[in-house]
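Coordinate-derived values only; no laboratory data. The model shown is predicted, which means the values in this text are computed figures rather than measured ones. Cβ atoms are built from the backbone, for glycine too; each structure is taken alone.
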Structure 1
Amino acid sequence: MKRRIRMGMVGGGPGSFIGAVHRMAARLDSKFDLIGGAFSTSREKSLAIGAELFLPDNRCYSDYKTMIERENDLPESERIDCISIVTPNHTHFEIAMAALDGGFHVICDKPMTINLEQAKALQAKVKETGLIFCLTHNYTAYPMVKQAKAMIAAGDIGEIRKVVTEYPQGWLADAIEGESKQAGWRVDPAQAGISCCMGDIGSHAENLTEYITGLKITELCADLTSFVPGRSLDDDGNVLLRFDNGARGVLYASQISTGEENALKIRVYGTKGGLEWAQESPETLILRRNDQPKQVLRRGWAGTGVEAAAISRLPAGHPEGFIEAFANIYTAFGNAIIARIDFDNKFVPDFPTVDDGVRGVAFIEAVVASSKSNDKWLKFEY
């Protein structure tokens, strides 16, 4: 294919943090051109963002349905190839279904939907249409996360026994819902769904845990809390985990951990060693063994493998971070679209799919159900 992928966006209007992140990520490797979008439910706001992005007025739509309809009226050589969904949780399902029905590939922010029924329906739609669906669990796309996954798969730390994943933030420690658009929709059940903290960041922790280890959660025992008065959704949660190989785990997510920024961290302990990776120091992977000094592996240096090198852009000592990891998801999604257009049936994508999205939503529902139940363990069978 001798052109960039033409992308439309739904959401990402004024005040959107994640919309700007998606746009930067899509541009980084020059695979995408953002050529239109329905950036806000307000036509004026959509036009304002479009003007900032140097888009023509006629490609800045008042809503996603109009965008899909009018894009399909254009010649195939002009219309968008895919749609990026960067709206609050409760809107993902309807937009994604409409995009797939319209014939467009989809890249969607997480969690995929607000309930399991929607998630399974979307999974069926992706299968029915044969279109590409990508979920932006961007933490799986850091080079040293790929390094950890490859080392575990190769047996470098032996059989996994224990996994500890933590994701503390502090930004919701106070009742800022009335002042912050980002806080407002996350604590609102009508927009966020049945969970705030576990749905927002706990789903990242679950996805990273299963991705790095290659294990599946089979049972869980959860305790969710709403600490800030007046909140109906959780702002803190703790989960005990059991995995399909017999390993045990602890996962906690918190948005009231005062002073914390974005401290996602995972530690995996096996029979021969342990690995530790932290999102706030993403260039480093720590390897521990009982009979050797601690080893500090750094991106770009000897000792790291082809998996990390394949998604690194800069030499060692030139830090790569959040935007680059997000861009790795977009680039993998873009490569899958290019392979589809070029009829390359041998291409194997490496990005979170609709199946990961179903597991994520199922995890959120299971955690909420477990927290409300008096039973110690709840089966996780999705």
Structure 2
Amino acid sequence: MAYPLDLAPSSVVLMVGTKRGLFLLTSADREHWTITPTALEGGRVYYAMLDQRNGRRMFAADNGDFFGSFIRYSDDFGQTWTQARQGIAFPEGSGLSLANIWMIEPGRAHEPQTLYAGVDPASLWVSEDGGETWSMNEGLANHPTRADWNPGAGGLCLHSIVVDPSRPERMWIGISAVGCLRTDDGGRTWKFANKNTRASFLPDPYPEFGQCIHRLVQRPDQPDSLYQQNHCGIYKSENGGDDWTDIQNNLPSEFGFPMALDPHHPDTVYTVVEGMYRHNVTEQFCVYRTENAGAEWTPLTVGMPAGPEVRLGVLRHGLCTDSLDPCGVYVGTNTGQLFASADRGDSWKLIAEYLPPIYSVTAAVLA
């Protein structure tokens, strides 16, 4: 098995987490792609990412059906993997046991050894030594409402972590089905940030918490500006999550999982919405794009499949963009197809098929 160990700077690396391991797709021009399986080939990889703040270290959330869930890291593009020396494990007597690891997020640029992880049952974990050891955030674990939190269909999962680069004490998280929470004091306390987001499945459609948030992202140029994809709509906030505005507008469904934005044009946001049976709403599979922060959405269909047999679903981490300009956009389906666009979504090509069901796609441009 050959591994892409000598990739040139500016090459794009896609990390594709699937039901049966982690795959890498690499390209120097975003037109020609090489697919490489990694040595993680048996577990459910819910998420993987490449951290370039201190070298090139790849992290993966490796969830096994029999032997447990582990954070692993690789310094050779997936050829070999190391398990965290002190991984994620709930204290004895807590009554909690680890179900799945959902998310790994790097800390701020000035703290290159810091990483965060989100898991089910909903808790936030932090490493301050490059992923070697992990500890639980006690402020969230002891939240006064925790006994009243209920899981979504995928479990009580903390799946989104947004670290504010402008305020070292501020961070947001997304938990299904609890909603969005924010800390302004470095994780010592957390408050709900769900005002005006619906939970239509509850008797009170606008509760303080109980919303089934699906994905949360932040504008890089305006740290107070956030977008979220929700079980009941798509929203933006311009005040750090103090309140939210519905920006579904002309989208054909209020339900969807993934969300990504163009880092160079952050009024440009991408999403995929689905119908009742969790696949494309019409016979045309597409990604939707807004270029005016949600005032209007355009279906991006050139190169995408269509027909009565096309029933593709995309999970919450199955859509991403790269950091080039024009940005590349990548979307993986739960039936194993991976589509890529090198022109901000104007046109698409199928770059991988017959993969296992895709849980996540993340992109890195090599420094």
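The figures follow:
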{"read-out": "For 5.7 (distance in nm of label points 7 Å out along Cα→Cβ at positions 70 and 294, calculated) the corresponding structure among 1, 2", "value": "1"}
{"read-out": "Which entry (1, 2) yields the derived value -0.44 for log10 I(q)/I(0) by the Debye sum over Cα atoms at q = 0.10 Å⁻¹, for residues 22-213 alone", "value": "2"}
{"read-out": "Label whose coordinates, when distance in nm of label points 7 Å out along Cα→Cβ at positions 134 and 278 is calculated, return 2.4 (choices 1, 2)", "value": "2"}
{"read-out": "Entry that produces 6.1 once mean projected area of the Cα convex hull in nm², for residues 30-93 alone is calculated, selected from 1, 2", "value": "2"}
{"read-out": "Structures 1, 2, by distance in nm of label points 7 Å out along Cα→Cβ at positions 46 and 334: label with the highest value", "value": "1"}
{"read-out": "For 0 (helix-only ellipticity at 222 nm (-39500 (n - 2.57) for each DSSP H run of 4 or more, over all residues; to 500), calculated) the corresponding structure among 1, 2", "value": "2"}
{"read-out": "Structure with the greatest value (metric FRET efficiency 1/(1 + (r/R0)^6) of positions 78 and 358 (r between Cβ atoms, R0 = 30 Å, to 0.05), set 1, 2)", "value": "2"}
{"read-out": "Volume of the Cα convex hull per residue in Å³ from the coordinates reads 147; which among 1, 2", "value": "1"}
{"read-out": "Structure from which 12 was derived, relative contact order in percent (Cα under 8 Å, 6 or more apart), options 1, 2", "value": "2"}
{"read-out": "With distance in nm of label points 7 Å out along Cα→Cβ at positions 286 and 302 derived as 2.5, matching label from 1, 2", "value": "1"}
